[in-house]
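Colleague: Input: structures, listed below.
Nothing in this text is a laboratory measurement; each read-out follows from the coordinates by a stated rule. Predicted, not measured: the structure shown is a model, and the values here were computed from it. Cβ atoms are built from the backbone, for glycine too; each structure is taken alone.
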Structure I
């Protein structure tokens, strides 16, 4: 029997690890000339919201859906940001650096987490081209990412 944690949430180290990941990442983002303009309205609560989102995506507590509006709210937050592919790729570089620094030294775990970010940032880039207030329809529940990818 494997002693590998059942969920990515458990494997990364839970909520505290996701907060550290988010903090490390956003310190780099806010200092980056290409990405800082995208986060012009950044507040410290953003770090916590991202950690709560990631916890839910990685099969942890469902606080983002229960308290913060779920998948629809996350998508709506990206409307009108006009994220370019260059910005998305830089975002991925900085997040990959943060993953390497903050998450356990487990190649499969890190790969799965980065795969989620690659998938999610493409959606954020695409949605960001639409103006605020755009009706995106019902996106369904918050996605869940597992050891096998999207569930």
Structure II
């Protein structure tokens, strides 16, 4: 019983610090996921339009390298350059988030049935209309899965 009471005492004494740290943690995660979504999704869309094998391979290899390096190692690389604080943490986690977002967005768009895309072309949809009205809505479950996976990765890899 003493252990639980000690824990409750600790929580009541440190409540403001715990809330501040929780807020900082959530801010870092949200910023890293948001930046990762913007960069990775737009890159994946460009890659699906280019259909150039070597460029796709290079981009995915670079993202794969960032994924294989532990977050703490990325942080150790950025701290001497950027100093201690939120900036190196966000950059390290942003780089860590790229691969799942890139892979799922690319796969989702590429898995859209070619017949559906051809039908949209036949109806006179422009390339942007096909992307926004056909491909992205059909790829949305894949994309959302990448966002969920990335969020879990980032929360668990938080330095």
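Colleague: Upon calculation of helix-only ellipticity at 222 nm (-39500 (n - 2.57) for each DSSP H run of 4 or more, over all residues; to 500) from the atomic coordinates, which of the structures I, II produces -19000?
Modeller: Value -19000 for helix-only ellipticity at 222 nm (-39500 (n - 2.57) for each DSSP H run of 4 or more, over all residues; to 500) corresponds to I out of I, II.
Colleague: Using percent of Cα pairs over 18 Å apart, single out the structure from I, II with the greatest value.
Modeller: Once percent of Cα pairs over 18 Å apart is tallied for I, II, the winner is II.
Colleague: Shifting gears a bit: Which structure, out of I, II, was distance in nm of label points 7 Å out along Cα→Cβ at positions 22 and 54 derived from, given a value of 0.9?
Modeller: I
Colleague: Thinking of I, II, which structure, once volume of the Cα convex hull per residue in Å³, for residues 102-141 alone is computed, gives back 54?
Modeller: The structure behind it is II.
Colleague: Starting from the value 3.0: which structure in I, II was distance in nm of label points 7 Å out along Cα→Cβ at positions 38 and 134 calculated from?
Modeller: II
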